[in-house]
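Read-outs: derived from the displayed coordinates by stated rules, not from any lab. None of these values were measured; they are calculated from a predicted model. Cβ atoms are built from the backbone, for glycine too; each structure is taken alone.
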Structure I
Amino acid sequence: MTDTAVGIDAIEIHAGKLKLDLPETFAPAMGDDPGKYTEGLGLYASSLPDTYEDIVTMGANAAHRLMERKGLEPAHVGRIDVATESAFDHSKPVSTYIAGCLEQVFDGDFHHANKGERKFACVAGTQSIDDAYNWIRAGRHRGRAALVVATDTALYARDDPGEATQGAGAVAMLIDEDPDLVELSTEQGYGSADETDFLKPQQQFPSVDGKRSMAVYLARMREALVDYESVGGNIHPEDFRLGPFHTPFPGMVRKAGVLAYRHITRDTDIEAELADGIGRQPRPEAFDDDGAYMDALGEYTDALKETDRYREWYDDTIDPTLDLSREVGNWYTGSVHVARVSGLAALAEAGEAAAGERLLVGSYGSGAQAEIHVETVQDGWLEEIDALNVGYQLASRYDLSFPEYEDVHDAHNFDEETGVEEFTAPDGEFVFDGWGRMGERKYRYVE
């Protein structure tokens with residue numbers, strides 16, 4: 001077993017090549033006030049895949065850039081794990097397709113790398129990192145690193161309430177010893193229960209109970225926070241520089257943020273300082289029934305949300321993690337990993353010396369499970385973040401009209417037969433290249 005630090009050594013992002021502007025394009029076509037999206041959901045745009053893109057091409061393109069930048073060959077990688085809830089085969093994992101793509105451009109092969117696919121809704125990306133971490137800490141890696149790819153096309157049926165939160169993209173992460181980006185904590189907290197809030201039983205587009213999903217998300221996150229504190233000790237707001245949360249849309253994180261702050265300020269100096277203005281947090285033993293206690297807790301939470309102390313914490317710790325999500329939408333398994341990049345990019349832009357700072361990371365997957373763990377920013381973080389070209393990718397997206405969006409949605413609907421032409425020209429990337437003899441998807445690299 002190794003005692004060396006293990007964590008995320010490098011990260012790369014590949015966004016879908018198309019952009020759907022929510023206030024300017026989607027809202028007018030749907031007859032909605034743009035504020036429903038920008039203020040309510042906290043979203044401005046969605047990244048969508050062009051007709052030659054899918055979860056394999058996006059994942060392979062992110063992994064390709066990561067390996068090239070880090071000077072890696074297939075022999076350096078002993079494990080490839082893909083997390084997705086957009087898989088198109090119940091047997092052959094997406095990781096094999098991605099490995100096959102990478103073998104087109106690198107010398108050598110991944111024949112001696114363990115490959116797999118993780119499924120637990122959006123938390124699967126973090127679970128894949130956990131698997132890689134445990135594999136390395138157990139000493140089974142033979143000095144090699146693990147490649148974790150979270151890739152999804154988060155599309156909903158037309159006119160579904162979740163349609164505005166759509167997105168598509170991939171995050172590739174290299175898990176290794178002596179990481180350059182963040183070290184992962186040994187301690188973790190979990191909140192898990194058998195829930196039915198979001199599911200895809202033999203269907204492409206999800207069935208979602210929006211209200212239920214929100215309630216389950218908040219409940220499981222709180223359970224995970226309590227569980228983490230049982231092994232990692234009590235959390236104080238000043239212990240962490242950033243709080244990257246699972247972000248299906250920023251409005252959901254706004255709700256989670258105040259509940260998290262309420263929990264981690266309980267019995268602290270901050271609760272005492274705020275007591276003159278809003279009182280102390282209600283305790284259940286002071287009430288005759290649960291209903292009265294919950295009403296009082298809700299009133300306290302509403303008051304807490306309006307305090308300067310909370311707003312300053314939220315603006316410094318949570319809001320920077322939402323910048324990318326506002327422009328790309330929900331990436332399912334990649335969501336919390338986009339939040340991490342967003343927050344660190346904000347610190348880099350502000351010129352902060354973040355090495356040694358800690359992140360409180362909250363992952364969630366419907367069905368349902370949350371995980372809380374801590375990450376410590378490493379000395380090489382700034383070079384890793386500066387190497388990303390996600391800003392260029394977002395600025396280069398093709399801006400869809402609403403009829404074009406309808407065509408793209410149909411093109412990625414397995415139940416529709418369409419002949420939609422591509423909107424962008426692939427350049428130095430993997431593309432979908434038709435079907436093989438057994439109905440498998442084929443891919444090629446475009447120089």
Structure II
Amino acid sequence: MEAKIYKGTNKLIIGIVFGVITFWLFAQAMVNIVPAVQADLGVDLGVLNIAISLTSLFSGMFIVVAGGMADRIGRKKITYIGLILSVIGSLLLVLAQGATLLIIGRVLQGLSAAAIMPATIALVKAYFEGAERQRALSYWSIGSWGGSGITSLAGGAIATYMGWKWIFIFSIIFALLAMWLIRDVPESKAETSGKFKFDFGGLAIFIVTMLAINIFITQGGELGWTSITSIVLAAISIIGVIVFVRFEAKRRTALIDFKLFKSKPYTGATISNFLLNAVAGTLIVANTYVQLGRGFTAFQAGMLSIGYLIVVLTMIRVGEKIMQRTGAKKPMVWGSLITMIGVAVMGLTFLPDLMYTIIVVIGFVLFGLGLGIYATPSTDTAVSASPDDKVGEASGIYKMASSLGNAFGVAISATVFSTIQTVSSVHTAAMVGIIANVIFAAISLISIMILVPNDGKKDPGPLNEQVLAKQ
């Protein structure tokens with residue numbers, strides 16, 4: 001199925017990027033402005049941490065739902081709904097005087113991200129083809145990977161010189177600009193037959209399971225890994241996954257269509273995406289370690305990763321060009337390998353101060369280099385391997401892998417670091433915490449080598465064969 005004709009493609013790309021950064025640049029900045037928010041609102045630190053985590057949690061839980069709805073009722077419409085939720089959520093944060101509006105605003109920001117991310121990727125597939133689609137996805141990746149890279153610096157600068165609430169005023173402005181830029185884009189949705197029945201049962205099982213997994217991973221250390229609460233949460237997580245898979249297999253309009261994973265390239269892109277996002281746990285381990293073990297200030301620790309930001313932004317378009325010459329598999333393999341090497345060298349915590357500082361700077365550069373090369377080929381592989389009537393849902397699953405991978409990677413790395421630190425030195429704890437991230441990158445590399453075809457072409461699979469047969 002060919003992409004639809006729409007002349008305002010540059011406006012569409014800019015609008016999509018503006019929409020994407022409402023989450024990756026502005027909403028995510030909350031992580032870096034905790035002291036300012038706590039001092040201003042007088043909110044308990046525990047409540048504030050919950051409010052911060054709710055955005056990623058709600059994004060991860062509802063992104064597949066929103067992607068499926070985008071296919072059914074319209075990708076532009078769901079994008080608009082996401083942008084409206086972003087405006088309302090940010091406005092509540094600006095108006096917040098305590099915990100209530102803060103929590104509601106963060107939930108709405110999570111729902112906003114869940115709507116915007118899969119719907120905008122689906123719009124890219126609907127209105128771009130070939131090299132143009134790859135270019136558009138590169139800019140999408142710059143908005144997400146680049147936004148997440150610069151959020152600490154941008155959020156800190158805005159909070160320091162203008163006040164933390166201005167972060168969310170800017171978010172409102174960019175959301176409104178995004179709505180204006182995509183206003184003329186024709187609606188895009190899948191051709192469907194029959195009455196649509198929403199999978200409320202699947203959604204309920206999914207939410208309970210995801211909450212159990214999230215609480216177990218993030219709070220297991222404090223609860224005690226062998227406590228009754230942790231054991232119950234682990235049991236709910238395992239049983240929930242099994243019940244969800246079996247329940248969805250019997251549904252005609254399932255929340256997640258597991259037939260999508262019959263496409264090896266899509267499966268390889270999604271698994272590797274989950275695992276490379278999990279490598280983000282390196283950031284929390286490395287930043288904490290250089291402050292506790294090497295005496296760095298928070299600002300100095302942040303400056304060590306500046307190379308990551310510069311390189312990841314630069315290499316996203318390079319990864320796109322490499323893919324156009326060699327196919328998707330090679331840059332995905334190179335990206336995972338370089339990321340693994342960059343993370344691994346940061347685990348050399350036995351080195352003396354100056355040498356280790358140099359190694360960490362090099363490690364962050366390699367980290368950004370690898371992710372930059374990987375980003376566009378991976379996203380394009382997932383999109384091109386998805387059937388046209390399922391691209392929103394497929395994009396939702398792919399981006400859910402990003403959000404959940406990031407959340408789980410950070411939680412697992414922090415837990416490993418803190419657990420080892422109680423029985424050994426901070427240097428050993430950091431080394432083991434970083435080794436966990438090396439393992440994530442290594443499994444990502446293996447999944448790409450096994451599942452993604454050498455020529456970079458999509459594997460039609462049963463679903464795409466049906467779509468292609470109709471063209």
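Quick check for you: by Cα Rg over 2.2 N^0.38 Å, for residues 237-348 alone, which of I, II is greatest?
The structure with the largest value is II.
Set I, II, criterion FRET efficiency 1/(1 + (r/R0)^6) of positions 197 and 357 (r between Cβ atoms, R0 = 35 Å, to 0.05): the highest-scoring structure is I. If P(r) over Cα pairs in 10 Å bins from 0, in percent, for residues 85-148 alone is calculated from each of I, II, which structure is the one that comes out at 19, 46, 33, 2? Comparing all candidates, it corresponds to I. State the single structure among I, II that was used to calculate helix-only ellipticity at 222 nm (-39500 (n - 2.57) for each DSSP H run of 4 or more, over all residues; to 500), giving -26000. Considering all the candidates, the number was obtained from II. Taking volume of the Cα convex hull per residue in Å³, for residues 301-428 alone as the criterion, the top-ranked structure out of I, II is I, with the highest value. Calculated for structures I, II, distance in nm of label points 7 Å out along Cα→Cβ at positions 261 and 421 is largest in I.
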